[in-house]
Structure P
Amino acid sequence: MWLNTSFDLAFDINLPTPFVLMLRPRSGAQQWIAREEYRLTPHTPVFEFTDGYGNLCQRLVAPPGDFSIHTAAEVKTADRLDRAPAAPFVEIQHLPDDALVYLLPSRYCESDRFGLMAAELTAGHLPGYDQAAAIEGWLRASIRYLPGSSEQPLSAVEVNTRQYGVCRDLAHLGIALCRSISIPARMVVGYLHGLEPMDLHAWFEAYVGGRWYAFDPTQPTLRGGYVAIGYGRDAADVAVYTQFGPAVYPTRQTVDVKSAFRTG
């Protein structure tokens, strides 16, 4: 399917403020970026780089006054995301080097705390994809997805204790559970067509059967319409903007994802 995505941020800046942004989706196996817009008002010099997780990031210093960021993209994305029941567990010695970091505990995913729990949740399931799917199913049934219920990221331990959270919180717990049974897992932030209420979205991916597969415990079924912007170990790696110095907060933030009709 073809989608038009847009994201707008506005700030009232008191003094020159350094930012790192992560707002440009990349073409990949599940999406193709046909067109992009990226506009800063007022015009501001930008330096772009690729971070350690392959995300396109932009460095800039926002000038004092009203400062706004507008991004938009036309994206061809999968009509449905791949499922692969029985895809096998990949033994650690056969994992690609860049997947190894996604086995380790991280700031919001304390995977060293969930070994027994994950083993119980996945008992009787084939090692690999079916274990990750069992974790996804348990999260969907047991942890309430409540948009707007937390402004700050919660760790997997905190989410498991509280038993509810926003999309990134459920992803943190899913990631920690997967890693605790030696399945590499990473967070993804981006857009989802038809998300209610509309906002940026987060889900997780697990590496099984020789590739990454998406899992989203916040949705009744895994459907099409996902557009990935960034990948990382947890929410600390995939913030769409990071601001340094005295705190400034958005005066406006809007997200829009619509179907795009193309011929040919």
Structure Q
Amino acid sequence: MVSSILQRTYEILEGTTNDKLAKGFQIFIISLISVNVLVVIIETEESVLDEYGYFFTPFEVFSIIVFTGEYAGRLIVCKLNPKYQNKKFALLRLVFSPMMLVDLAAILPFFLPFIVTDVRFIRIIRLLRLFRLFKLARYSEPMQTLGEVFKSKAGDLAVAFFILFIVLIFASSLMYHAEHQAQPEVFSSIPTSMWWGVITLTTIGYGDVYPITLAGKIIGAGVAILGIAVYAIPTGIMASAFTEELRRRRETENKKCPHCGKDITGI
């Protein structure tokens, strides 16, 4: 009896079945997360907070009860997860997995103010409620796809951003030496010049910091053009990775039974 309840709980929490109860739970959690994020945003509007603030507290308590129950449920059914079956320190592995850390960050802002009394720290803690948005990665296929893309191309993206970092240092150093004497308060050091470097490489160009010497203008023009090429590298990596991941998912779905979701390749 107990084992069947635990098995059913695992199926609902992990969405391993396509029945109405599992789908209903996923829709409920997605809706709850979405409303929570919306509340965090709109409660910063003082007029809304003054008029509807009485609603936010009971809603927060209700959300914490649900999220805490979900978190505890995943810990209880840990050993039913194939990833952790017959593994040493399975519970610790689960607790420190990325998604469980996100789940923990989603509920901590409610409990920490009972321990910490510093008002400024509490405000920072309350911002952590926005981490509830990342809980959608469990239930949202687009966010799962995004996660898989980042995971599969982590090495390539690291190389691309390392190249970007090298270009940023080089460009900022050149601009510092070209403009320091003409604008010592603006380009006071290479780290300060990096603000100009980031804004120029991204082709945003706020206009708050810009070169006035001929050498500085030539360097700035070159960096702006170079920025287009440099930022195209991670963009191309992500685009190709998304295409690969979407194709892989389509192939996987074609191998599954539309009714039970089981692999029918060998049938």
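Just so it is clear, none of the values below were taken in a lab; they were calculated from the coordinates. On a predicted model such as this, the values are computed, not experimentally measured, just so you know. Cβ atoms are built from the backbone, for glycine too; each structure is taken alone.
A value of 2.6 was derived for distance in nm of label points 7 Å out along Cα→Cβ at positions 46 and 246; which structure in P, Q was it taken from?
For distance in nm of label points 7 Å out along Cα→Cβ at positions 46 and 246, the value 2.6 is produced by structure P.
Here FRET efficiency 1/(1 + (r/R0)^6) of positions 134 and 174 (r between Cβ atoms, R0 = 30 Å, to 0.05) was calculated and came to 0.15; which of the structures P, Q was it taken from?
Only one of P, Q returns 0.15 for FRET efficiency 1/(1 + (r/R0)^6) of positions 134 and 174 (r between Cβ atoms, R0 = 30 Å, to 0.05), namely Q.
Matching task: 29 is the computed value of relative contact order in percent (Cα under 8 Å, 6 or more apart). Pick the structure from P, Q.
P
For Kirkwood radius over Cα pairs in Å, which structure out of P, Q has the highest calculated value?
That would be structure Q.
Can you rank P, Q by distance in nm of label points 7 Å out along Cα→Cβ at positions 22 and 38 and just name the one with the largest value?
Largest calculated value belongs to Q.
If helix-only ellipticity at 222 nm (-39500 (n - 2.57) for each DSSP H run of 4 or more, over all residues; to 500) comes out at -24000 when worked out from the coordinates, which of P, Q was used?
Only structure Q yields this read-out.
From P, Q, which structure was P(r) over Cα pairs in 10 Å bins from 0, in percent, for residues 78-181 alone = 12, 22, 26, 23, 13, 3, 1 calculated on?
Comparing all candidates, it corresponds to Q.
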